[in-house]
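> The following blocks contain the structures, represented as structure tokens.
Laboratory data are not the source of any read-out in this text; all were calculated from the coordinates shown. Since the model is a prediction, treat every value here as computed from it, not as a measurement. Cβ atoms are built from the backbone, for glycine too; each structure is taken alone.
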Structure 1
Amino acid sequence: MVNFLQTKRLLLFNKNHWHFLSVIFMGIYILSYLVFGQNLLLYLMILLLCSVCILMAPMAGIYTIMICTMWFERHFTLQELALGDMAYKIYPLDFIILFTLGSVIYRMVIRKEWIKWRKFDNYILLFGLLVTLAFVYSFVQGSDIVYAFSTYKNYFLYSVIYFLLLYLARTKADWQGLMKWFFVGGLGLFFFLAYGIISGVGLWSEYTPLSTEGVRLIAGTHIFFMTIFGFFLLSGVIWHHQIVKDKNRKYLLILLYGVVLSLLVSLVRHLWLALLILAILWLVLFTGKNYKKLVIILKASVLFVLFGLALFIWGNSFYVGVVPDSLIKTSYILAARASIINVASMNDSSFRWRVNAWSAGVNLWLTSPYIGVGLGRTLIGSDQATIYEVPIRELHNDYLGILIQIGLVGLVFVGVWFTYVLRQLKKLWDKLYNKPGFELSMLFTWGNTVLLFIIVFSVSVYWDLNLFIIWWWFALAVIRFLLYENSSSK
């Protein structure tokens, strides 16, 4: 039987063409959706076109997921399928994953190429088993099954991206190609920074409103993706990661300062704190000339922010002759967001809500401390005179969410798993630190992404939103590649 994937007509396109077309097709649909709303006929046609592209070149699915999540965030990852009066929680992201999975399974069967199982994978499989048991237990508990399945999908089912990457990205060249697309995605994020500065409010920032005064000039989702991009830029400044030519490396520093500015105007406090922790860790781990480079970059970043504020004051003084009201307001907002006193005195409504919700969560956990209460549950809490009902997945503390839903068994396992991952990161750092190049750059970028997740899991909903958690699985796939597939002795 002739393999239709090898027909001459279809091979008029090489795999890069299929990658590009899949991203373009999905991008066109989402832009149409944003302007005109969902058109089912167009949606189905775009899905068909994307499925063809992914069948011909399965990495097209990975690139589509990467770019469309970075740029369109929830409009790609959380856009429900509307059929008549019903809305179904299957998203464009889910369809692309299914197409990619089908394409990979087809190749695995035809070529008889299988994924080599490693110890690193066991922890993910065991975590999936625990979450699956918790999901089954939800039926016994009479939980909301739709909500329970949604939690199950975010906790574990999106790990399919990790396993897809194990098959699709097995060489250094594969990862270099992926990082080139990631670089393009990162550049596109600066559109959202420019939009926010010009318009005075970040595009789609209304989905993550502030608990204090002010508005974000870039959405919390976009700044998270830009933070990962910033890790990649920093690695390119310190080491040559072979994605940008040597003569263009000086532009990476300019882009890095743009990331710093984005972090400032995003007003995302938990990222500020997490990056401060990471910066301290870098100062401990870096040595020699790399340490000097890092210190210079960190100092320059601080000076860049101060210079920008001074330039703003100076420019406005020509028109108003005094410190502009907008600067006074901006300074007030930044001070309020960074105020430790507001947090400690419980005057910060966001922190106060967390404390009250976490306290209610602990009370619910005590009803079943060892195996948890299962997925799909809600709890009742209060904030001063206000009584509220909150799903466990929205507690803004994923560790507490795991403790309540899967019990001590689940939380202890996650602790063991993360400890193992941290040990592997340290092992790779010791091995690659004195070997500058693409591998070290990848370790720095995605190793810091893993560390960032481990920190922010404690203060937000990163494990409970697909547009965030898929990057956790991306990062773990990179670490796994560096540990095994890139070694001389497999």
Structure 2
Amino acid sequence: MNEKIDLNNLMADVDGFIKKRLVAKIKFKGVIPWWGGDHDGYTSNHIDEDEIVGRVKWFLRTVYNRYCVNDLNSYKEAEDKVSSYLGCTNNKSIYSFKVSNTIMRENTSYSHINRVTFLLRDKEPNVKEKFIPKDVTSFTLEIFRNRHHNKFDEIIVGAVLITLAFLGIGKGANRGFGRFIPINLDGLNTSIYSKIIQGDIRGAFKEFYDKFKRVENCTKQNSWTDSCVPLAPLINGDNADSILETSCTSNNIVQILEIIQASVLKATFKGLSYNMNVKEAGPFIHTWIYGLPRHSKVPQNIRIKQNNMEVKCDDVEVDINDVKKNDEMGYFKLASNRKLEEPRRQSMFVISPVLMNNGVYKIFIIPFLSLKDNEEAASLLIHKGIHINNNTIHIVGIEAMIKNNISKQLFNNEPNLANKRRDLSFGDLDNLIKKYTQELFSIINKQCKQKTTNITTTHHSYSTNRRPITPSQQRPSIHKTRGFNRNSKVTL
């Protein structure tokens, strides 16, 4: 056969086929530094489709858990539902995602952010810059549907918009990194787009929830105190699991990120909540509620002395030799062999800088709370602290601690320190989670007032492309706060 293929017609047919499958083509602009990693651990130059899909899946499961599921003991119901349209190993996704035209630029100003500095401290000087977060000028995301049925289009596009704008992707997403706003949307028209452009986080979540419940025909509103799995936040009200709007605003994103990073550190709670010295022990301060792992290196000069220290552990059975050899202090999981293991739990709190319609950032707390799994975690968690003056390693069980068993659980002056804020030291775990949600809100506002006193915040003109001031345009004022270094020589 010598039949010639008309390439023009072929390309037109392919283009037509693609357009039929295209649900939305969205151009995003980065408004918070991107800190996604590549295969070598360096900050990536590419926004990864799988990372977007993974985070969107997680968000959709929390929404389904809140409004639809009957069994709150596992992710199974939510996982089965979300997999029915975004796929899993045994089920092909209805939707495909393609990222293109990613434009990034280096920004060494971000090396001053506390969390970044902590990461860089052990890196060789010649590679440090490869680990620093970057500015994302823009990227394009295309969402295709692999079937004709468009039932879930609004759910998928809305979830993508909310995830990228408010929940973030990449490293440090729960602590403010990796936020992107849409600057152009072709295809499916959704009111969530305009809410995000306006900086209306509650409005965007409400629009999405209304669409989700209508499509899935869900009428429940499950409670986080009955749940082993995280539930999507409520929009309004005084509930612990409602979106919280702090009063902290600034046009300096480095300043905002530093406030967010410090807000969940035990050192911050020691100073702002308990009015105690940062070097004093604080096993009764339950920052493990904000996620794990959470520990620091035992200073080298103390590490060599651990073998000769007494191990005090009144109600916990541990492997004494293992405790003395361990070169870290803080929170651990007690394994069945009585050895210390590193516990991992994703934080229930997404702390998000939201770009408002006046061009400045405001910090919001977006809680994804659950109680039952945290109760189980508390029963397995222990805290290791070192008391230099007493030549003692102190092991304390978290479950007994929160039940206020002071006689066994606290050491030396710790009862007096704990009683400074009994509401944060002791109580039922559900009440402690509520208190730590409120305290997180308070600490962000207190820090903001302290840190921004000497900073002049200028409001900038606002447009669809929203160009807030960033460190590449203005060198930020960096305030060193005593005790915020995770590697400082203090007893946790």
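> In terms of distance in nm of label points 7 Å out along Cα→Cβ at positions 266 and 370, which of structures 1, 2 is highest? Walk me through the numbers on the way to the answer.
Values: 1: 4.2; 2: 2.5.
Going through 1, 2 one by one, distance in nm of label points 7 Å out along Cα→Cβ at positions 266 and 370 peaks for structure 1.
> Supply the structure label, taken from 1, 2, corresponding to FRET efficiency 1/(1 + (r/R0)^6) of positions 138 and 234 (r between Cβ atoms, R0 = 30 Å, to 0.05) with the calculated value 0.35. All intermediate terms of the calculation are to be shown ahead of the outcome.
Details: 1: 0.10; 2: 0.35.
Source structure for this number: 2.
> A value of 1.19 was computed for Cα Rg over 2.2 N^0.38 Å, for residues 50-249 alone; which of 1, 2 is the source structure? Could the numbers behind the result be given before it?
Working: 1: 1.19; 2: 1.12.
Matching structure: 1.
> Could I ask something else about it? Out of 1, 2, which one gives -9500 for helix-only ellipticity at 222 nm (-39500 (n - 2.57) for each DSSP H run of 4 or more, over all residues; to 500) as computed from the coordinates?
2
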